[in-house]
Structure I
Amino acid sequence: MEGEAAHHLGRVLRAELGQVYELSDGNRVWLARVEEVKRDRIGFSLVEEVLVEQPSLQTTLLLSIVKFDAFEFALEKATELGMCAIVPLAAARSEKALLTAAPKRAERWKKILLEAAQQSRRLRIPVLAPLAKPDVAFSARSESQKILLSERPDAPSLRNLLEGTSAKSPTVAAVLAIGPEGGWTDDEFGFARQHGLCEASLGRLILRTETAVIAALASLNYALSRQES
């Protein structure tokens, strides 16, 4: 191991000879013993492979830009809940100053995804896509389950939308779109319908963005993840 990761392990976590860590190349995970510690280099010997199951459900999160502390909290928790990709959305009601600053935060967001993936022992780091407008992001999706969270009173509940979709369903990919503070515009609802996204509500209470992310992803995982017998 070299570079920043080695520096952090050696200087911050103070790795010592003989300690055992889990290492991953994005495809497999190994237990590895520290054999060498230098300033920017850690040498390991592989001990044994660790079996890590790949999630059966692959979820892409289309998340409108909101205040960065809430957005970044949502990134962290979504990663822990198994999200495989994130598309930041430049929604009509996202704050213009935040949209201007968002591209400059990409490296920070990638670091948050990396650290959350490591913490939750994920094999792969979620993919961070470039900032996109909702109509473009909606049109690019081909998942079998496409959901747009909605605050409109006539929107069906997420529970009802997912009812009848068992854990043995062949569904293995889903997309979840979450709007900004102030909600979606009529045009954005129209784009969603045009591209096959179904409106769904999390209930009558108005949730913060980061809360909605956790609640919705947990519900999708429960309803759509296939359980091996």
Structure II
Amino acid sequence: MKQIALDIGLASAPSFANFFCGPNEAALKHLVLWTGNALRSPVPTYLWGDAASGKTHLLKAVSEALREQGAACGWMDAGVMEPPAFSEAWAAVILDDCHLYTAVQQQAAFNWFVNALNAPDGRPRWVLAAGNLPPADLHLREDLRTRLGWGHVFALQALNDLERRTVLRTEAESRGVVLSDEAMDFILSRFSRDLGSLMQLLHQLDAYALQTRRAITIPLIKSMLENE
């Protein structure tokens, strides 16, 4: 059955606290450890995995954690068509969607990488990157591809159906919402299965259920969609 991809954002900004790690605990602990100590040796880190495995969520969580510490970072994803020059004001360089980079973006990423580890002020910066393939398999210029594999490399895995159900039920219970097995089956079979979209969907369902004073059932879900 065709799944419906909702054009919605996260209910809250990506953070370490709202990342449901599942099989990705090692990667999460590594990122939390580093961002908790900006003086830690800045060994490059690369995350890879399929869509919905949590790569972008974790990169944004790092960026947010640095921002809360008063530190800025350079950010580039496939949507940044005109990347800025490297800035010494950055505490880290974050590169998302590496597998999609154009020639211009690859040149900028290489420049950022080199300047981050050999900064003019003598203070190395951390490089955190992510893509859908391991470094060795990326179709990028050789000098960038090899550098992305220099340091820590973590393969992320998307949550399985049982883990998704556990997360959904736990989040529902935290809201005081009863989510029946039938409603859960309907949601997981018809909507985008990445956690960001699922959490936002639950947020919308909770609000609609309160507004209409009804329980979350399949008819209520269909009604909400029809009234959007």
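Computed from the coordinates by the stated procedures, all read-outs in this text should not be read as laboratory data. Keep in mind that this is a model prediction, so the values were computed, not measured. Cβ atoms are built from the backbone, for glycine too; each structure is taken alone.
Taking distance in nm of label points 7 Å out along Cα→Cβ at positions 30 and 214 for each of I, II, which is largest?
Details: I: 3.7; II: 4.7.
Comparing I, II, the top value of distance in nm of label points 7 Å out along Cα→Cβ at positions 30 and 214 belongs to II.
If distance in nm of label points 7 Å out along Cα→Cβ at positions 118 and 134 comes out at 2.8 when worked out from the coordinates, which of I, II was used?
Attributed to the structure labelled II.
Which of I, II yields 27 for relative contact order in percent (Cα under 8 Å, 6 or more apart), as computed?
Values: I: 22; II: 27.
It must be structure II, since only it matches.
Among I, II, considering only distance in nm of label points 7 Å out along Cα→Cβ at positions 54 and 206, which has the greatest calculated value?
Structure I gives the largest value of distance in nm of label points 7 Å out along Cα→Cβ at positions 54 and 206 among I, II.
One of I, II was used to compute helix-only ellipticity at 222 nm (-39500 (n - 2.57) for each DSSP H run of 4 or more, over all residues; to 500), and the answer was -13500. Which one was it?
The read-out comes from structure II.
Given structures I, II, which gives the highest value for FRET efficiency 1/(1 + (r/R0)^6) of positions 46 and 158 (r between Cβ atoms, R0 = 35 Å, to 0.05)? The partial results should precede the final answer.
On the way: I: 0.20; II: 1.00.
By FRET efficiency 1/(1 + (r/R0)^6) of positions 46 and 158 (r between Cβ atoms, R0 = 35 Å, to 0.05), the leading structure of I, II is II.
Of the structures labelled I, II, which one yields 2.7 when distance in nm of label points 7 Å out along Cα→Cβ at positions 102 and 198 is computed from its coordinates?
Label of the originating structure: I.
Can you spot which of I, II the value 5.0 was calculated from, given it is distance in nm of label points 7 Å out along Cα→Cβ at positions 14 and 182?
Here the read-out was taken from I.
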